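As structure tokens, here come the structures.
No value in this document is a laboratory result; all are computed from the given coordinates. Only a predicted model underlies this, so the values are computations on that prediction, with no experimental measurement involved. Cβ atoms are built from the backbone, for glycine too; each structure is taken alone.
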Structure 1
Amino acid sequence: MRVIAGTYRSRQLAAPRGLDTRPTSDRLRETLFNILSPRLEGCRFVDLYAGTGAVGIEALSRGAAHVWFAENADPALASLRANLAALKINSGYTIEPRGVGAVLQKLAKLTQPIDLVFLDPPYEAETEYANTLSFLGSARGRELLAPDALVIAEHNRKMKLAARYGALEHTRLVKQGDAMLSFFGLVAKDKEAAEESVKA
């Protein structure tokens, strides 16, 4: 496992032993960041269920202004901290060693919005996907996202995510082997208001 491009290109990253942490493959990360490339310089990036930190570190390597790493498993946290130390990354990030729900509540209080959110829970944890995407699509979650923010979920191809989670709308699907990337964007507020009036 390595950093694909940018400042830390080709540097190796460590991962804990065992199957509890499933890092995003180099190939899938390359695909993801090729898509995100125009948005990365100076962005504010959140890496949920960060594991080894490979995705967030890739964002930093490619010019992200700040990355929040959310991870509460001790072995993964140790690898994340070791990777940052090995690359001598001393600033531009925050490690949040707590559950994703608590991290999102904290991020919603920030004065500057988030541009990109990546989430990669254990593939079998369907409630984690639903709860996280539902929060990000809620009125409270919308407060932490920039109007043109993207939320990207990595998941198994057998998992079917909803087309809509509140204000979050599915916009793109990328398949690679057994893994998939689902992209979500915010519905424009006027469209959302029109939909609510129709329901009423």
Structure 2
Amino acid sequence: MQGILEKYLPERAVSPCLELIKQFGVNLKIVNQRVTRHGDYRRRPNGSHQITVNASLNKYRFLVTLIHEIAHLMAFEKYGYNIKPHGLEWKKTFQYLMLPFLRPEIFPSELLPFLANHFKNPKASSDTDARLSLALKQFDDVERKLSYIFELPHDSIFRIYNGKLFQKKYKKIKRYECVEMATGKVYLFQPNAEVELIKS
């Protein structure tokens, strides 16, 4: 397991993450990218714990995602399975687990202020924190060439994961109206949805 974690995590984060995985008996699966989420925690019928994390994440986002999912496990174990998945108990647990990692030996110094701000009140996804999401994106593989919806110019055309083409239109409160090119139907997109820009 250590050799696998060394491929996906910052060097100084490998040992403490391995300890957490062993402590909670986590079955960690690193999977090809899923579109809707970076990671997932499930308690299996036999009582064992499975965490999946996308292989395509950069090492800093991978670390935040892994600890996010371990926090679910730990919060459910401590407070019971009736708590809200991203409620106060999970937030406190996530903050507690992340604190030892928020150091310059693990994260680049330019990321630390964004992480510190985020962990004052962690969100259900790091992607909903636009400033942190953009800061983390700087460390993505350049081959990904994806953009966030909010970065795209008005009326630009973009492709989503399933190949469908859309045109960006107006912002409605927090989300953007986008028109599907093939059908003319209007869909709402989160500002931090990652898409491929086709024509600006």
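Among candidates 1, 2, the computation of distance in nm of label points 7 Å out along Cα→Cβ at positions 76 and 180 that gave 3.3 used structure 2. Hey, semi-axes √(5λ) of the Cα gyration tensor in Å derived from one of 1, 2 reads 27, 18, 16; which structure? Here the read-out was taken from 1.
Compare mean count of other Cβ atoms within 10 Å over residues 52-59 across structures 1, 2 and report the one with the greatest value. Checked 1, 2; max of mean count of other Cβ atoms within 10 Å over residues 52-59 sits with 1. Structures compared: 1, 2; top value of distance in nm of label points 7 Å out along Cα→Cβ at positions 140 and 188, i.e. the largest, recorded for 1.
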